[in-house]
Structure 1
Amino acid sequence: MVRPRKISLRERLAVNVRNERLARRWTQEDLGHRSGVSQRYISRLESAKSAITVDTIDKLAEAFDVDGAQLLRRPP
């Protein structure tokens with residue numbers, strides 16, 4: 001039996017941020033304006049190429065009106 005690959009927290013965050021953004025039909029630029037995080041940084045987060053601080057998770061969660069822990073949950 002093949003085990004599914006374990007997804008890192010960085011990858012979880014990337015998937016969840018993208019899913020939350022797309023569910024609202026926001027562009028990365030829209031999310032940037034709402035959260036105070038640059039579009040370029042959001043792009044790097046969504047591709048799991050950048051690390052993130054707790055403060056930035058908080059800004060994104062506030063923009064989405066969700067708990068920060070929701071952005072770190074295992075994606076569906």
Structure 2
Amino acid sequence: MPRRIPELAAKSGHAAYKLALAKTGAVVVKTSKGILVERKADGTSTVIKILPPGKRVKVGLVLRRAKQEVAA
């Protein structure tokens with residue numbers, strides 16, 4: 001069973017994607033190769049935004065969110 005987890009996760013992710021297309025009026029927003037796109041059930045895609053490159057981190061690195069001051 002543990003060997004099948006990646007396969008099952010991929011299948012369930014694909015099923016969730018199809019379900020989202022069916023239930024949301026056939027529109028899903030996702031990233032594809034560094035671009036934020038809107039995908040429609042008919043197969044068309046619309047580019048919304050080009051995303052900045054991701055930041056590489058080493059395995060095990062703990063990231064902490066910086067506190068932001070609230071302006072009064």
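Here Cα Rg over 2.2 N^0.38 Å was derived from just one of the structures 1, 2, and that gives 1.58; the source is 2. In terms of relative contact order in percent (Cα under 8 Å, 6 or more apart), the structure with the greatest value among 1, 2 is 1.
Suppose you compute FRET efficiency 1/(1 + (r/R0)^6) of positions 39 and 63 (r between Cβ atoms, R0 = 30 Å, to 0.05) for every structure in 1, 2: which one lands on 0.55?
2
When distance in nm of label points 7 Å out along Cα→Cβ at positions 15 and 47 is computed for each of 1, 2, which one produces 2.0? It was calculated from structure 1.
One of 1, 2 was used to compute mean count of other Cβ atoms within 10 Å over residues 7-14, and the result was 15.6. Which label is that?
Source structure for this number: 1.
In this comparison of 1, 2, the computed figure -16500 for helix-only ellipticity at 222 nm (-39500 (n - 2.57) for each DSSP H run of 4 or more, over all residues; to 500) is attributed to 1.
Structures 1, 2 were shown, and FRET efficiency 1/(1 + (r/R0)^6) of positions 23 and 55 (r between Cβ atoms, R0 = 25 Å, to 0.05) at 0.60 was computed from 1.
Only the coordinates and a few stated rules stand behind these numbers; no lab work does. If you're wondering where the values come from, they're calculated on a predicted model, not measured in any experiment. Cβ atoms are built from the backbone, for glycine too; each structure is taken alone.
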